[in-house]
Structure P
Amino acid sequence: MNSKNTLCLWYDGTALEAAHFYADTFPDSAVIAVHHAPGDYPAGKQGDVLTVEFTVIGIPCLGLNGGPSIKHNEAFSFQIATDDQAETDRLWNSIVENGGQESVCGWCKDKWGLSWQITPRVLTEAITHPDPATAKRAFDAMMEMTKIDIAAIEATLTPGSAPPGIAP
């Protein structure tokens with residue numbers, strides 16, 4: 001990789017599997033190179049996959065098979081901007097249905113514990129709307145969701161309206 005800044009993501013022997021999943025799931029993503037350990041190390045043996053160079057939507061990443069001692073948490077996440085409900089559903093469902101886990105407000109975790117925010121652009125625009133009442137309606141609607149429902153967010157953009165269960 002020639003980038004000056006590369007995200008290093010820690011895995012417990014599954015960096016190559018994760019990199020292939022990301023490359024198959026997200027556009028502009030690819031597995032670039034696989035590097036094997038030149039000698040034994042605490043989490044593996046000489047010849048094991050030590051690192052994997054890959055991109056996720058153009059972002060350079062390095063998967064490090066460092067062992068079980070460090071786990072991913074929500075302090076780091078990929079935020080993926082989506083253009084429509086079909087793209088939102090496809091990415092969310094790919095992550096969750098591949099051993100992942102749903103969370104709230106558009107967040108989910110993949111089976112390796114890495115957090116993802118699958119965030120429709122309309123949501124970002126709505127919760128940063130210049131009208132505070134509109135932004136609050138959209139924010140309140142988002143707070144009730146797991147995967148983001150774009151139609152429900154769009155319904156909050158009309159004054160006096162809100163999706164079912166959300167007070168206008």
Structure Q
Amino acid sequence: MLAARIELMQQMPIFGAIAAEAIEFLLEPAPVVRVAGGDFFCREGDMADGMYVLESGRVTISKSWRGRQLLLRRLGQGDCFGEMALLDLFPRSASVRADEDCSAIRITPDNLLRLFEHDAEQFALIQMNIGREISRRLRATDEILFRARMGEPLDAPEHLHTLPGPLR
């Protein structure tokens with residue numbers, strides 16, 4: 001099981017080029033979180049406590065706007081979410097709901113601090129990889145914003161049908 005987790009993580013941009021030994025060290029204290037379909041990993045506005053590496057299942061990431069929940073993206077096995085929690089101290093910027101039963105590895109800033117104390121070089125590579133991933137996402141967002149400002153019609157985000165009240 002550990003070898004499969006290490007391989008899964010090494011295929012992700014955030015953990016690309018990270019040694020198996022460093023990932024194993026990072027995983028030692030990292031719990032596997034199981035979330036039933038329809039339940040939430042986190043909600044927009046919650047205090048951010050770590051990132052998640054999705055081992056199985058699918059999730060929907062949504063954002064609240066004018067009393068509605070709008071789809072940002074859907075993720076599946078091998079994807080990660082919540083990585084901003086490893087860099088900043090701000091609340092969650094979106095909600096993440098399990099579309100089906102999910103399991104995910106939870107990595108916290110404390111896990112990264114522990115790795116820093118053990119192997120600063122591998123820690124630095126992970127930090128650089130997180131920066132690169134966030135930069136890629138920012139470039140895509142900048143492009144969308146630019147096109148919108150230039151008057152190009154953009155696809156409206158999918159409205160998630162929910163029961164009255166918060167996203168369920």
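Using the calculated result -0.45, -0.61 for log10 I(q)/I(0) by the Debye sum over Cα atoms at q = 0.10, 0.12 Å⁻¹, pick out the matching structure from P, Q.
Working: P: -0.45, -0.61; Q: -0.41, -0.59.
Source structure for this number: P.
Given a computed value of 17 for relative contact order in percent (Cα under 8 Å, 6 or more apart), which structure among P, Q does it belong to?
Numbers: P: 17; Q: 29.
Here the read-out was taken from P.
Match the computed value 19.4 of mean count of other Cβ atoms within 10 Å over residues 17-24 to one of the structures P, Q, and report its label.
P
Can you say which of P, Q returns -11000 when helix-only ellipticity at 222 nm (-39500 (n - 2.57) for each DSSP H run of 4 or more, over all residues; to 500) is computed?
So the calculation was done on Q.
Thinking only about distance in nm of label points 7 Å out along Cα→Cβ at positions 25 and 137, which of P, Q has the largest value?
Working: P: 3.4; Q: 2.6.
Result for distance in nm of label points 7 Å out along Cα→Cβ at positions 25 and 137 over P, Q: largest is P.
Computed from the coordinates by the stated procedures, all read-outs in this text should not be read as laboratory data. It should be emphasised that the depicted structure is a prediction, and the values quoted were computed from it without experimental measurement. Cβ atoms are built from the backbone, for glycine too; each structure is taken alone.
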